[in-house]
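Listed below are the structures to be examined.
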Structure I
Amino acid sequence: MEIRRCFSLSKMEYFKRGVRDGIPIGLGYVTVSFTFGMMAVSSGLQIWQAVLISLMNLTSAGQFAGLPLMVSGGSYYEMALTQLIINMRYCLMSFALSQKLEKHVPVIHRFLVAYGVTDEIFGISVSQEGRVSPWYSYGAMSMAIPGWTLGTLAGAISGNFLPAFMISALSVAIYGMFLAIIIPPARKERSVLLVVLAAMAISTLFSVIPVLKQVSSGFVIIITTLLVAGAAAWLHPVEEKEA
């Protein structure tokens with residue numbers, strides 16, 4: 001009886017919508033994680049180790065940054081600090097998403113949703129009108145997690161068979177996916193367009209100004225997010241709507 005209630009029509013509709021929106025994310029993840037799988041095996045990791053890393057982490061930047069540290073025998077402190085800096089943006093995303101979730105969502109659902117918070121899933125979640133059901137996140141995760149994990153497996157098995165130019169071409173797919181996420185809402189809302197342009201401008205400054213170029217990519221993301229999101233929340237506050 002309990003299982004039947006959990007899979008009521010409304011929750012199933014949310015889940016299906018998440019699956020639909022998660023399909024392109026999963027496909028994009030396959031190409032990126034494919035590269036990680038190849039790099040992991042060529043660096044000396046076993047296939048099952050590469051797959052387990054992808055299944056447990058779901059973070060491209062963190063995994064690519066952590067791989068050379070593991071291979072070179074870096075200290076636990078160095079690895080922990082690197083991952084903290086690179087992945088701290090997920091903390092900010094989780095804060096924002098927690099305000100977007102339906103009211104009175106149980107803690108266990110919040111934990112499960114937090115596990116699947118990635119840049120892309122966060123993007124499609126916050127772009128939804130009104131409150132977001134955890135079942136929408138589960139639907140998106142059901143596509144994204146297998147895509148990321150199976151892509152790693154395929155890359156690990158393939159080894160170094162593919163030429164370098166093909167690997168480079170595959171990695172570009174993730175940027176196309178980001179564009180597909182931000183362009184539709186930016187065309188509808190001027191505030192979203194301004195946020196995107198401001199983030200691009202700040203990120204460019206960190207890339208060209210000598211002093212700012214010394215800041216790590218993880219801190220660049222955090223600083224840019226705080227500045228742009230804070231300014232947007234102050235200048236264009238979102239009106240609270242009752243569900």
Structure II
Amino acid sequence: MINVLIVEDDPMVAKFNGIYLERIEGFQTVGTASTIKEAWEILEENEVHVILLDIYINHENGLDMLVDLRKGNIEVDVIVVTSANDQSSIQTALRYGAVDYLMKPFEFDRFKEALHVYAQRYQQLRMEALKQEELDTLFLPRTPGDEIQQEELPKGITKHTFLRILNEIQTFDDWFSTADLADATSISRVSLRKYLRYLEEYALLEHDYSYEGTGRPLQQYKLSSKGHEYIATVLESDSSF
């Protein structure tokens with residue numbers, strides 16, 4: 001389990017960040033701090049792997065904590081979560097090793113992607129030795145869907161069908177159901193669900209429920225912003241698989 005410390009002075013934002021974390025497997029909140037002093041106290045008393053760090057914390061600057069963490073050689077990672085978009089803040093975050101930078105307000109998909117990428121990084125850095133391909137995932141710039149392209153498709157998912165489904169999904173203007181996609185592709189709903197779950201796992205799809213009448217709620221899907229970017233790149237050339 002990856003332990004997370006939330007450093008955020010807005011109680012509502014801190015609450016929602018905690019709720020978001022609860023929805024992502026493998027992560028747990030070990031503390032929430034509204035001041036830098038509280039953050040250090042929680043850090044001293046708990047094993048923390050990553051901090052969700054705001055920059056504007058009352059009259060303090062969260063980046064000062066990031067700098068002190070690095071100067072003290074404290075082994076904890078930082079994901080900056082802030083409304084600060086000035087060049088100085090971004091450069092400082094990069095220079096002192098922030099692993100990601102999320103601009104408020106952000107969508108859950110972007111939050112989920114940040115934590116998913118961090119979890120992969122966390123696991124890789126605990127391996128005794130890494131191959132060049134594994135190092136590349138840590139140091140080379142990422143593009144939408146990189147994590148899919150860097151691994152083999154799982155059993156039961158073929159490249160041909162995957163591309164065919166992607167091609168149909170991009171034709172839907174908004175939400176679509178498994179039945180809608182089955183009609184468009186002539187692929188069984190059972191088979192489609194495997195592909196839809198796979199796309200959701202990498203935050204390429206969003207899902208919601210439509211409540212109509214007294215029957216069971218209808219699960220619907222639509223492309224996330226990351227999904228749109230990914231399809232635009234992968235369908236140009238299927239050599240990315």
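Numbers at a glance
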read-out: Top of I, II by distance in nm of label points 7 Å out along Cα→Cβ at positions 86 and 118, largest first; value: II
read-out: Read-out helix-only ellipticity at 222 nm (-39500 (n - 2.57) for each DSSP H run of 4 or more, over all residues; to 500), computed value -13500, structure in I, II; value: II
read-out: Structure with the greatest value (metric Rg/Rh (Cα atoms, Kirkwood Rh), set I, II); value: II
read-out: Label whose coordinates, when relative contact order in percent (Cα under 8 Å, 6 or more apart) is calculated, return 33 (choices I, II); value: I
read-out: Among I, II, structure where mean count of other Cβ atoms within 10 Å over residues 102-109 as derived comes to 10.5; value: I
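A short reminder: the numbers here are calculations on the coordinates, not readings from a lab. Since the model is a prediction, treat every value here as computed from it, not as a measurement. Cβ atoms are built from the backbone, for glycine too; each structure is taken alone.
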